[in-house]
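Right after this note come the structures.
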Structure 1
Amino acid sequence: MKTDLLSIHNILLERFGPQDWWPGDTPFEVVIGAILTQSTSWTNVEKAIGNLKKKKLLSPEGIHKIDAGELALHIRSAGYYNAKARKLKEFMEHLYTNHSGKLDQLFESDAKALRVELLSIWGIGPETADSIVLYAAEKPEFVVDAYTKRIFSRMGYVKEAISYEDLKEFSEKNLPRDVKIYNEFHALLVRLGKEHCKKSKPICTGCPLTKECKRKGVRRKEITS
């Protein structure tokens, strides 16, 4: 199985090339993006981050000091802006209370301990926590999402109803524990999901994993239903 997943990573990398994830000029910007991207597109997040930059608020101090209501106005494009403003404020409160407002200090923990700490913060769920650990802290925690579940279940690796934690465990057990591979593979699966392995009408023609699906006995009618 480990060979299978790594082979899929290599096939996708050869087809699509490096994806250069996560977009962000600094680790702090990556953290903010990971929180804002919940339930919205990255295009909307970029607009919100751009607004924060224009207002010179994209810093721990800037977001810590600003009123939540005013912060919400600056991130309206990200959707659910009142809830997300609170999430950003809760994260900053934790950062200042426990780490003197220093992201580097928070990131001193190992991957597992950092994940547990992030999950203790209101508004930070598993996918957001793993994104922060992998992309901002650059520590090996694999990020799974709807694309990962869709692709791996259609290929017969896991059940469609698998939980986030079980899918994450499956992925980590069957891949080398390597930040670069985790980073690239997650991004490549998203790319594949958007271009070929779509939710309702997958485009199997031209998909780089067509041969892998045939090898595993996955029939087109099974994955296009």
Structure 2
Amino acid sequence: MAEPPTRELFYGRRRGRPLRAGQRERQTTLLPRLSFVLPRSGRLDPAGLFAEPPREIWLEIGFGGGEHLAEQAELHPKIGFIGSEVFENGVAKLLGEAERRGLANIRLYPDDARPLLAALTPRSIARAFILFPDPWPKARHHKRRLIAPATLDRLAAIMTDGAELRLATDDSGYLSWMLDHATAHPAFSWTARRAADWRERPADWPATRYEEKARKAGRSPAFLRFARRPRPTA
């Protein structure tokens, strides 16, 4: 009997160092209150995840240690935030920030983002972030890169007209890849008008530990912003 096809991964390991006692406790008590599973219907209206309907829904795919997501959620209490991350230690760090800051406007999907993207209803996301994803630098692994036509197609479907897509990387090869794919997609337009628009992090874009690590290593991060073009009128 033939073996089933292997599912291509867009991420690396799921676990790092053993969680500390406080982190394990939050995994047991806080994570069930903030996380969700996808409905059997295959469709998810993200506004229904929150006790009070948010003004908008923002989505971060691969939030890492959660510092960007936590800061944005604290700055925008009327916005509902959805974060997806497979790395257990990153989820644990975000739970600690959510508890410390008293954040009630975040919901977590601690798994591969692709099923989430497939389930979200059309025109439900007003802003999306994919910050410092794994660049998969070896040529044979480029097919694992998250920024690809299939991902951009799905983002185009779930984002509202005029919604903003924010991408960041410190890998020059992946930067070229991101620009090639995103600018070629008919649903997105690059908003940069001068070099500083992508070389400098905007004031409303909280820093992450990945950016700090890149700068310490002598790498210059790039900050890309794309707008979801308005859909054609009938």
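Here, each number is a calculation from the coordinates, and none is a lab measurement. Here the structure is a predicted model, which means the values were calculated and not measured. Cβ atoms are built from the backbone, for glycine too; each structure is taken alone.
Comparing 1, 2, where is mean count of other Cβ atoms within 10 Å over residues 65-72 highest?
For this comparison of mean count of other Cβ atoms within 10 Å over residues 65-72, the top structure is 2.
From 1, 2, which structure was helix-only ellipticity at 222 nm (-39500 (n - 2.57) for each DSSP H run of 4 or more, over all residues; to 500) = -9500 calculated on?
Derived from the structure labelled 2.
Using relative contact order in percent (Cα under 8 Å, 6 or more apart), single out the structure from 1, 2 with the greatest value. Don't skip to the end; give the middle numbers.
Working: 1: 23; 2: 20.
That would be structure 1.
Starting from the value 2.2: which structure in 1, 2 was distance in nm of label points 7 Å out along Cα→Cβ at positions 89 and 105 calculated from?
Source structure: 1.
Compute mean projected area of the Cα convex hull in nm², for residues 145-208 alone for each of 1, 2 and report the one that scores greatest.
Working: 1: 4.4; 2: 5.0.
Max of mean projected area of the Cα convex hull in nm², for residues 145-208 alone: 2.
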